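Rule-based calculations on the coordinates, nothing more; no lab input. What you see is a predicted model, and the numbers here were worked out from it, not measured in a lab. Cβ atoms are built from the backbone, for glycine too; each structure is taken alone.
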Structure 1
Amino acid sequence: MITRFLFSISTIFSSLFLLTACDHPTANSRPQTLPQDSSIQVYFNQNNAEGINYTDPYRKITRSGDNLEQIIIDTIQTAKTSVDIAVQEFRLPNLAQELAALQKKGVKVRVILENQYSRPLSQLTVNEINQLDGRDRNSYQDYFALIDQNKDKKLSSQEINQNDALVILKNANIPIINDTADSSKGSGLMHHKFILIDQQMVIVTSANFTLSDTIGDFNNAQSRGNANHLIKIISSEIAKVFTQEFNLMWQNHQFGVDKSYRPPSQAQLGQTNLTIKFSPNSSKIDWHLTSNGLIEKTLDTATQSVDLALFVFSEQNLANALKKRHQQNVTIRALIDSNFAFINYSEALDMLGVAIRNKCQYEKNNNPWKNPITTVGIPQLPLGDKLHHKFAVIDNQTVITGSHNWSASANYQNDETLLIIQNPIIAAHFKREFERLYKNASLGVPKFIQDKIKQDNKKCKN
């Protein structure tokens, strides 16, 4: 058990007071900053609290929010011996330059990536570029513009060496592997997003190391970056847990379901109860022993409220668990990214009490609520930005978060991190972020879904 950094009850009440007092600021004010826990600090790239501002180093735009890349840089600058990174995608030049500098100083730097994102974008051939889908094509064009400093529509070797993050890492002789290191493709995505520093600190984030996930799309001045958060944990015990997961991939070359079952790890940091669970899980084990099963178990503790901010919500069992909470008069609110909220397998539809068909077929095990809620919808974000969070706040006390989307893929295929954090100070930060997103959200069943249901009823009546 970890007993460092005890904090007083007065600090807890202070955070809750600030959350209550500042969540409804006047039109011209910004909410006050919330106190941070001494062992676990939380940051949000779209944070609108008073005094939280930064200037984007790539576009020179000043705006409110936490600069997630700079927080990572400031943290790894303290490294004396090692920095280990496992992240799906890495495209941040400034962070790459800092890692190169650390490697030159003798700090051991290692990086694990998802194989789909393990090549420098500047090295793609014309044929490969032409084969990119719409999303990846836009990402390539955005990154090309970042690298092309003189705006001549060409990439010089100097521009590439200074601005393509993976080239910077390779030029610094930083070793990089991906989930094909075991001569396979893994069972899914290497979707982790964590950093280990000196085996004393851990950073866990919902964000990939890209401009679009942290600061904003380079070609879009309105973009603030997909809504994401970052957690910094100061604990050698927690670092040890993540080191074991890192070494399974780095030393043993085990990815996806090649890893054996790993039960949840639990620790006490002062007044914080922390549970860590890694995915994927074998489909042969009891569902309740999986990561999604742990989410269900945590949801079942709710007695007052559950607030969800999720990129994807497609796990039927978790929607069924929320239905039970709703039947026990627990207040449930949910925000889902607009790209996933209203597709046929989205559990947002269940909560709203409706269903849509795909080729006249309903999703298997679909279960629309007979007593639906209207507190489900999509946040209003800057054009191009996504809701990329994966968190829930339960009874203003417990936070579920990590890289783990609420889906079967995250549960059974991907390398993922799931955190359960019981601490009212930390919960207050996530509650503040949820309220910010919920304030102007579009709630309920949108008209285009109502129209689709009517059309499907006519087309599929036989």
Structure 2
Amino acid sequence: MDTRTKQMLAVLLVIVVVAGVGVVFIMLPPAGVPIGQLFTPGAPANTPAENIIIVGILDPMTDIQGIGAWQGAYMACEELNLAGGVTVDGEDYYFGVIAEDTSESEASLDLTKGTAAATKIIEEDGAQFIIGGFRSEALLAYQEIVMDNEMLLFGTGASTDIFCQNVLDNYDRYKYFFRVIPINSTSLASSLLRYIAYLDGYLTAVTGQNITKVAVIREDLTWTEGMGAFLDGYLPLYGLEVVEHIAYPITADAAAFATYWQQIDDAGAQITVPVISAQGGILMTTQYQQLQPKCIMAGIDVMGQLDTYWTQTAGACQYEVVLQSTIRTNKTTRTIPAWDAFLAKYGQEPIYNAIGSYDAMYILAQAIEDGQTFNSTELIPVLEEIDVNNPFEGFAGNIAFLDSHDVFEGYIGDTIYSVVLFTQWQAGGVKEALSSGGYIYPDSVVTAQLVLPPWGINP
């Protein structure tokens, strides 16, 4: 029996049913996500069922992305309820969260599982609003059910541009979708490109070598295709040659990654850009440490965002530079307090899905309070008022929606919006925020300087 199964089986539920009301209160250990059960942490015990605002979480609930999304939403739910919930027409309302498993992290994707989960969370669980979505292929299918029901869907995992392009192309149908995190694939690729261009100059200055050779290694999924093509097309414009481009199946094993690293080293790559969202990152980094190819890794490795990654890779991730939504630094005045609260509650650092779902809960609460309505259609213009001139100060940054209902990426003066940070695993398992030379974010959030692997960089 694997660790995750043991954790799920070990979940202990304490259920208190409020007599005559039907509200269910459950104490949830952080490791597992019970499915199809309503949680109302922090709400008064005598809250009538009709005064509970039910928020549904749709994600792969047995994997890190879904567990993270649940944890972030649960923590925000508890904080909001303890603070008094929201008041609409003079009456107090509190939040409840409920989860359904879309199974979208499975190697063999079955779209019917996601659509069934979406149907159940709306028709049986009674969700009024939806948070989640991780794998683009799955979200594209089950978002249609949410749109059919004219319900707000806050995206907290999928970066593919199409979701917000749909809002522009067919506003009446897709206006219910708002992306909270991450920035879209084009913006991610642009941020990555700008960082690699900065890194090129930095390495050239520090090593005295001519840094021109880049490799790309990505999981062969829809969300990476556009990013891979973008890097192939734009890196040469910065004087960088893509000497190897590997799109690997998500079923690739350690032996395959050993072969990939040998190909990359043989090609003379000096910088390798990973674009990975799943467990392949562990195999990639462990084989990197064993083979010690003369290049530095800098890119997207979602599992590399987790504080457990150091242990999972036995420290092999040291020197890897990871694009990450947030670490414990001052992106906004809410970032460090929320980070510390999450760590205290769950004993682990938050993945980006957790940060996004936390912010989504607070954005929804503010919109309900401001709009004095629970109707998704009526809440849309309220949410659309959250823009660059009137941002929402969140955990991940200052959130501002564009006309496409995507988030604004960048910073203006001291105001940091939805930007990614480039962080590095350093000695002892400490992760630090690196400088981007001001290309992506200001140096006010930087916590350390880049450290190069001792085995050097290819000439």
Query raised in the report: Given that mean count of other Cβ atoms within 10 Å over residues 166-173, derived from a single structure, equals 13.9, which label among 1, 2 identifies that structure?
Result: 2
**Report entry** Origin of the derived value -9500 (helix-only ellipticity at 222 nm (-39500 (n - 2.57) for each DSSP H run of 4 or more, over all residues; to 500); candidates 1, 2)
**Finding:** 1
Query raised in the report: Can you say which of 1, 2 returns 1.01 when Rg/Rh (Cα atoms, Kirkwood Rh), for residues 126-261 alone is computed?
Result: 1
Query raised in the report: For which of 1, 2 does mean projected area of the Cα convex hull in nm², calculated from the coordinates, equal 20.8?
Result: 2
